[in-house]
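Student: In what follows, structures are represented as structure tokens.
Every number here is computed from the coordinates shown, using simple stated rules; none is lab data. As the structure is a prediction and not an experimental result, all values here were calculated from the model. Cβ atoms are built from the backbone, for glycine too; each structure is taken alone.
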Structure I
Amino acid sequence: MSEPVDPAAAPSRPHERTPGPRELAAAAEVFGLLSDPTRLHLVWLLTRGEADVTALTEACGAARPAVSQHLAKLRLGGLVTSRKDGRRVVYAMPDGHLKRLVVEAISRADHQVTGEPWHD
């Protein structure tokens, strides 16, 4: 039996038309939200699955109030979602485009830092 395919892992189909001002502004907003290293770390952690504030705080090493503020910005920007689970708030990143973007950005940074050759 084959393993289930993660739709977020599938490559995106390129859009045929040139992006207009609204698409470019929306994309710039995403990059702006991802430009903070702590927010980028949180989003990368969420590419691996949903997590609550406690788990995200422990994983990224930032102070809990800072993590909560970053998550609020990401949620208001539409990059992550949240839901209540009892007393916990659980965050997720359901957008496959964003997951692939973050994974590719971190992979590129890894090549840049380690000197590993570039590839497609």
Structure II
Amino acid sequence: MPGNRAKTASAPLVAILSYDTDWAGQWDNFLPGYNAPKAMYDANPELAAATGNNNAHLQAGYFILAVRSLGFAAGPMTGADFGAIDEAFFPAGDQKSFLVVNIGQPAEDAWGEAKPKFAYEDVVRTV
């Protein structure tokens, strides 16, 4: 998104978050001795990609919390040209980027006025 380019260019640190497209190939490193799920992911590349993407987004939340716990601002952005980012930073194709995070101190006018919030009953459905 063009509106974020200036913010990204002026950020002291920019993190590109990505996930390993062959994360299931590392199965023995993070869950040795339990190979049943690995066969499932090997047989279903779409499931492996979706699982890698979903887990990466969960980890991104923890990353942002960690950055903020250290006293820094974290500005996550999803509107980037991730295809171009992958070509520039991960040309081997072994990583897929999904989030850019500006890290630093926010400008004085960074937040603006408070935005309206959804009511609980408008966003939660109990089944």
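Student: If distance in nm of label points 7 Å out along Cα→Cβ at positions 24 and 88 is calculated from each of I, II, which structure is the one that comes out at 4.3?
Tutor: I
Student: Also: In terms of relative contact order in percent (Cα under 8 Å, 6 or more apart), which of structures I, II is highest?
Tutor: Comparing I, II, the top value of relative contact order in percent (Cα under 8 Å, 6 or more apart) belongs to II.
Student: Also, I was wondering about something else. If FRET efficiency 1/(1 + (r/R0)^6) of positions 96 and 112 (r between Cβ atoms, R0 = 35 Å, to 0.05) comes out at 0.90 when worked out from the coordinates, which of I, II was used?
Tutor: Corresponding structure: I.
Student: Further question: Identify the structure, out of I, II, from whose coordinates P(r) over Cα pairs in 5 Å bins from 0, in percent was calculated to give 2, 9, 14, 16, 17, 15, 12, 9, 5, 2, 0.
Tutor: II
Student: Suppose you compute FRET efficiency 1/(1 + (r/R0)^6) of positions 16 and 72 (r between Cβ atoms, R0 = 35 Å, to 0.05) for every structure in I, II: which one lands on 0.45?
Tutor: This value belongs to structure I.
Student: Right, another one. Given a computed value of -13000 for helix-only ellipticity at 222 nm (-39500 (n - 2.57) for each DSSP H run of 4 or more, over all residues; to 500), which structure among I, II does it belong to?
Tutor: II
Student: Something else: Which of the displayed structures (I, II) returns the greatest value of distance in nm of label points 7 Å out along Cα→Cβ at positions 32 and 104 on calculation?
Tutor: Looking at the calculated values, the largest one is II.
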